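K.L.:
Next up: some structures, all given as structure tokens.
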Structure I
Amino acid sequence: MNVTDTIAADLERLQRAGFVPPGLSAGQRFTDAPADLRMLLRIDGIGRGDKHFNSTAPRDLLVSLCGYQVPVAFTLTCEPGRISLGIGTWLPAGAPQADVKENGRLVQTALRSLHPAIDMTVIDPVMGPWSAGGLVMGIPTPKAPDADDGGHQLDRLLRALHGMRWGALILAQPLDEPALRNLKLRLINELRSVQTETQFGGAPRPLADHYAELLGIQLRAFADAEGTGAWRTAVYVLGDHDSYPHAASLWRGVYSGEQSLPEPIRVWDRDDVPMLANAWSLPDPQRDGDGDGRYRAPFDHQTLHSSTQLAAYLNFPTAETNGLLTFKAWCREG
């Protein structure tokens, strides 16, 4: 393979162009959370002091929790006439049950610190049943609230899919600092290699420059993650055979944007996603090793996000819905 072909292949791998997440093999290993190692809070009401919510609240929440290596779960279940939104925590199988309870207290404390008032109820952390689902990967782009009603991206989804039964599950596990540091060093080596191939190997400048630019974007994301936290994130969109195509297509449209680099938002329809969501399960990567030394994304079924990037998914709705109330903090009664 010549230099041009090598860089073109590396560019496609970085953007996961033409990539299809591998199927689950017979010997597949998983990181999953048994029911007794989950804690989920249903958000019944959120207080606010002005027209818009604090836009930095989701990021601040994630930074707080990642510092103590607390995994995060975000659930959304929409039934005709009712919406249930939950946020909580979980631990992999084999962890002490007392730890998930303590982590749950940290989640509650963090939520209270970020909102002037919030009503929460501990609920059974179960998803489903669902008959259809999709695996979402890529970098979400946070977008400004709607100029007319102050609605966030989740408000747009709820408005468009009103009356349909659908849901979503986001499971985020903190990545430890040594693992992030290793990925950053591999990326720096990749960038250095591209610069060398451009200068001495005859690599075409437009192609090499574009690849180097995207590597630089990923490097800045790693630098942000070193300060705010890094997350191995699984995103599952769920529905029935009528609602799922609408939810999956809108999810990609609503969360795609100019900051979805170097990995755009993509959704893969998969029969195993309802099972993965019900088990709160993340398939582990299965590789023989990266013998060629080139940079690769660390996960086959999840995306590596910084807290800043992941926060785009965790904005609460601003409009009142059946099941979620927003209220002026100082006007609340009872």
Structure II
Amino acid sequence: MTLAGGAPFAPLPAVAQTVRIEACTAAVDGAQGAYVSGTAPQISPEISVSCDWASAATGEPPGSAVVCLAFTRVGGPALRFGTDEIPYDLSAGAASGPVLADAAWAAFTTLDIPAVADGQGATTRAVTRIHLRLPDEPAGRAGLYAGTLGLEGYVAASDTGAACDGTSGRVAGGTFTATTELLVELTAWCGILTTEAVRFGVLEGGGQLSEAATGQGGVAVQCGEGAAYTLYLGDGLFPADGERRMTDGQGHSLPYRLCKDAGCLEPWSEDGLAAGVGGVGGVGGVTKVFGEGSALTTVHGSIPRGTRLVHAGTYTDTVRVTVAY
């Protein structure tokens, strides 16, 4: 056949009524993250599924299919760094969505089934995500925690109701597997859990203290296992003449000291911070290693002997607490 101008005319190839899958593959990307000050990272790996289609005398009509996936936490439900572990779960849809059980099938997304010309082929791709659910402030040592995530999947015909039960509606050739390494960095971290006020109780007024009045409080911290940290105490709101002072809000004050020991021979300060060298082990602070001994550090207080108690009232001060790690 020729056109009016004499040019030859080639008819377009017929579009196949059905197609078959030649192969499907899956890839996982973005399965890494790092903690920041003990706060869990938001890790949502992307799962991409690609299928190559070809025309076929019998197969699937053009439209859409369902992508069914099942995940397995290879080696167990924890990331590991040596003997330390960080547990984790998986969820779909949103980070706060239902937890996925290992090897449990679920419908994740849809995949286009293309219209393909006779003797031709096409590739379609679908993308979805899962979410790692990690705890805040894990107890393990700082380090790079690793695990392996296994993925199994298949393409299901949409007319099966997307049951994704592992067997129903599987499209021939539409199965695939993948594995990926999960990597989470846990950096050293510490936080102040609670503080207990240093209380001196009720003092008898009208004279001078014949003996120092004492009290004690405390600071509790939470850190990663084995983290070294130093606690510093500030000068309070009303320092004068090189001493901390409590006030009654009426212009009267009482001197007091905060110390590392019950006899108040070792002052507790933030001199290292003020000098710009107040990291772990800085001058004036108390240095400890988390996990060795109590997480509560006692703060000793003293109102010096000879302090005049003239004006009745309630005397208070607020002191800044800093943890360096």
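K.L.:
Here Cα extents along the principal axes in Å has been calculated and equals 72, 46, 40, so which of I, II was it run on?
P.N.:
Only one of I, II returns 72, 46, 40 for Cα extents along the principal axes in Å, namely I.
K.L.:
Computing FRET efficiency 1/(1 + (r/R0)^6) of positions 137 and 177 (r between Cβ atoms, R0 = 30 Å, to 0.05) for each of I, II, which one ends up highest?
P.N.:
I
K.L.:
While we're looking at this one, here's another question. Who wins on percent of Cα pairs over 20 Å apart, for residues 73-264 alone among I, II, i.e. which is largest?
P.N.:
II
K.L.:
Now for a separate question. Which of the displayed structures (I, II) returns the greatest value of FRET efficiency 1/(1 + (r/R0)^6) of positions 57 and 249 (r between Cβ atoms, R0 = 35 Å, to 0.05) on calculation?
P.N.:
Looking at the calculated values, the largest one is I.
K.L.:
Thinking only about mean count of other Cβ atoms within 10 Å over residues 17-24, which of I, II has the largest value?
P.N.:
With respect to mean count of other Cβ atoms within 10 Å over residues 17-24, the highest-scoring structure among I, II is II.
K.L.:
Given a computed value of -11500 for helix-only ellipticity at 222 nm (-39500 (n - 2.57) for each DSSP H run of 4 or more, over all residues; to 500), which structure among I, II does it belong to?
P.N.:
Considering all the candidates, the number was obtained from I.
K.L.:
Where is relative contact order in percent (Cα under 8 Å, 6 or more apart) largest, in which of I, II?
P.N.:
Going through I, II one by one, relative contact order in percent (Cα under 8 Å, 6 or more apart) is largest in I.
K.L.:
Looking at structures I, II, which one was mean count of other Cβ atoms within 10 Å over residues 241-248 calculated from, given that it came out as 17.6?
P.N.:
It was calculated from structure I.
Every number in this text was worked out from the coordinates using simple rules, so none of it is lab data. Because the structure is predicted, anything quoted here is derived from the model rather than measured. Cβ atoms are built from the backbone, for glycine too; each structure is taken alone.
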